[in-house]
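So, here come the structures, one by one.
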Structure I
Amino acid sequence: MNVDQPGAISMPVPDRITFSSTDATWLVVHKTAGFRSAQDVAAYFQSGSGGREASVHYIVGLDGTIVQCVPESRGAGGNCCLATGHAPYLPTGINLNLKTISVEHVDPSIDNSTPVPHAQKVASFRLIHDICKRHNIPMREGDGSGGIIGHHDIDPVNRARCPGNYPWDEMLASLKNGGTTMLDIHNPDLLNYYDLESDGSLKCKSTGHIVQKGILAFYLRYGGDALNGLTYLGLPLSNEQGVQGKTNCVTQQFERGLVAWDPQHQLDSPPQASDVYLLHQPQFAASPVTPAPAPAPALDATAQHLRDVLAQIEQLAKV
């Protein structure tokens, strides 16, 4: 099976637990309530799911691994059936597996309460964005015309905790930014380098400099993956600094870039830039190298012999 999502691992389930086609209107978010890896979940579906013969299109692992089990052109067997109390906008009298694409997320806890790691968020948000774009699924909470829903919207009786504590607000916010991910300010990897101050700013433990307000928001989303600004900009080498002759404008130097908060774009105007953007770095020219003096040319044998003779003559004249 060729994967639809770049970078996904192909682990197809038997065709008998898929449907011949799908007209995707909704994307359904699931959590596994067990298992440790995306590959383990895929193997479970491949084996017949303990006799239930269920399937999903994708599984996102805790480490960000994405496994695809069903082509997006086919229906998966993960969203049947409507139960009492289901979302009122969902159609009745139809197999919802023919109207949905399913994205499962690994959660070892049976109540789906494991916090979603950053790597899983990054992969999930990008995957959801890309699926919605491919199938024209509205990138918002679901309603009668489509969108993104949870399994609990289909079956609130048996799947009330699916997808559990999935970060809906973060996911929906990321879709507005192309599916990129914003780094949680409480992320423990981030807090290895910063102290979180009472006013919500970050104080660098090694340099003592403060990252705050607009530049902080930029730092937390910059790059859209890994650890965002911490990965791609590094640590602050200065506090915010005013710009001579400019008002309502500051810059801040980081290890790997110079950032400007410049709502009026007085310093530069990169295409589609927001209030905060990266400035051009000065080109640090290498110090000119003074060439070493050329070595004196070696005397040939004849010239050296004449010098020796002249030296002998001078010596005899003194006798």
Structure II
Amino acid sequence: MNKYIPIIICILLLLSIISSCNQEISDKKSQVKSYDYKLMFDNKIMLTKCSIFKIDDNKPSFMQFMEEGNIAYYALIAQAEKDKALAKKVAMASTKNNLWEYGYGYGETAEDSALVIESLITLRLENKKIDKALETIVQNYYDKENGCFATILANNGRAPYWHGCSTETTAHIAYLLYMNNKERYQSIIEKASLYILSTSEMGKYWKSRWFPGTGISTYYSLRLLSIFKEKYKESIEKVLNYLVETQNENGSWNNSIIETSTNIMTLKLSLDTYKSINKAKTWLMQTKTQTPENILYYWFENQFSERIFFNCYDNGEIAKAWKKIALEK
């Protein structure tokens, strides 16, 4: 019997090791399934994947794929998940100017900063940081003459079209100023609303410089105009009617989670569009999986004066965040 003891001990040790390994694998699977966004943020996991093309006189030529976006969009996720710990982590990733970037090393922008600021305001966090960020944006990005905001500082843009005021940035920042301190920024908010009114497409929707769709820019724009409901009543109704008219039979817009989600949020600005909202919500709730959505595009000129075009797709988490916010009661 004694001669079998070493064998038994070895078998027990082996079983113990296997059990330990299985537990470790189970723990890792559990982490993945629970979508630990804080861990993803700490590990700088990217939220978008871009196809990169070189554009010349003849045709665009594919160059490579690149993953991007590991700061600002985590704030949107924090807002959707009501995750204050994640929002605080994103807040701590600010630049020395107390603003935020799309991804590490990409440079701060007013619109990326707006994503973070809105998340912090919604979750009632970091009031002093919000104040400083908005003060910096007003000081450096606001065009007093035209009553609008640039996305990027003039000396930072890598292509001429990056410069000047952006519709989505103007509407987004002006609304955040209203949420933060409407009395202090009243004049800027009113001028921004006039600028937004002047940039609509036939009074029906707003195009974006950075986003391929119109849902996000239209939501930001109409949300701002809705501060002055009586003043802009006809303009607001025209946009809402256009959204109702262009809704697909299945309840979506363009079969897009992001477009449908943001259009729901726009329609929520009125009490008379509940039928379209319910139809869109039904489609959203029934849409479990979706191919990656085009979330961002831009181009810049490199040191050889070549145009490099980035066409970026969401890996699913950004669309999921917009969907969750849209479905809130």
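Given a value of -6500 for helix-only ellipticity at 222 nm (-39500 (n - 2.57) for each DSSP H run of 4 or more, over all residues; to 500), calculated from one of I, II, which structure does it belong to?
Of the structures listed, the value fits I.
Of structures I, II, the largest value of percent of Cα pairs over 35 Å apart belongs to I. Once distance in nm of label points 7 Å out along Cα→Cβ at positions 43 and 155 is evaluated on every structure in I, II, the highest one turns out to be II.
Read-outs throughout are calculated quantities, based only on the coordinates presented, and are distinct from any laboratory measurement. All values reported here derive from a predicted model rather than from experimental measurement. Cβ atoms are built from the backbone, for glycine too; each structure is taken alone.
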